[in-house]
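Next come the structures, one after another.
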Structure I
């Protein structure tokens with residue numbers, strides 16, 4: 001697999017993760033793991049971090 005395909009695939013996976021967390025925040029979905037409710041601010045952090053990884057991965061794939 002070439003570097004370009006790898007970077008675009010990983011960017012797509014992080015895009016899906018970012019969009020799902022954004023839907024969680026906008027839709028007010030509750031996330032409970034083993035009885036513990038995950039705060040909404042964690043999803044905001046994930047949206048920002050995953051969005052950054054999407055941007056960097058796509059930008060790096062354009063350089064190759």
Structure II
């Protein structure tokens with residue numbers, strides 16, 4: 001889960017940064033069909049969900065090693 005979480009965070013951050021340079025990653029071009037505010041919500045959602053997955057898997061791996 002940690003890899004999936006970090007992947008989601010990286011994709012979300014890259015899409016935000018690339019958006020400032022008028023570049024849309026091909027993976028996320030579909031989110032702009034609903035407009036700019038929804039696209040921003042999806043990008044921020046990717047970062048939040050990815051961060052939660054990363055943190056949850058990090059805690060569970062620490063509990064297993066104890």
Structure III
């Protein structure tokens with residue numbers, strides 16, 4: 001999701017999105033630890049998405 005789409009969401013939606021991304025990040029880390037993760041770039045993409053969402057959330061608050 002790009003910044004324009006994130007800026008159109010409400011604060012509650014952004015909080016939920018961050019929570020969902022954190023859950024996804026945790027699941028990817030567990031997959032990496034057990035050797036099941038083949039696309040390791042997904043971890044980096046989720047981290048960047050969390051940063052984007054938190055930036056927009058900070059601007060709205």
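Every number in this text was worked out from the coordinates using simple rules, so none of it is lab data. In this text the structure is predicted, and so the values were computed from the model without any measurement. Cβ atoms are built from the backbone, for glycine too; each structure is taken alone.
Okay, here's what the table says:
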read-out	value
Which entry (I, II, III) yields the derived value 47, 18, 15 for Cα extents along the principal axes in Å	II
Parent structure of the calculated result 0.50, given that FRET efficiency 1/(1 + (r/R0)^6) of positions 3 and 27 (r between Cβ atoms, R0 = 25 Å, to 0.05) is the read-out and I, II, III the choices	III
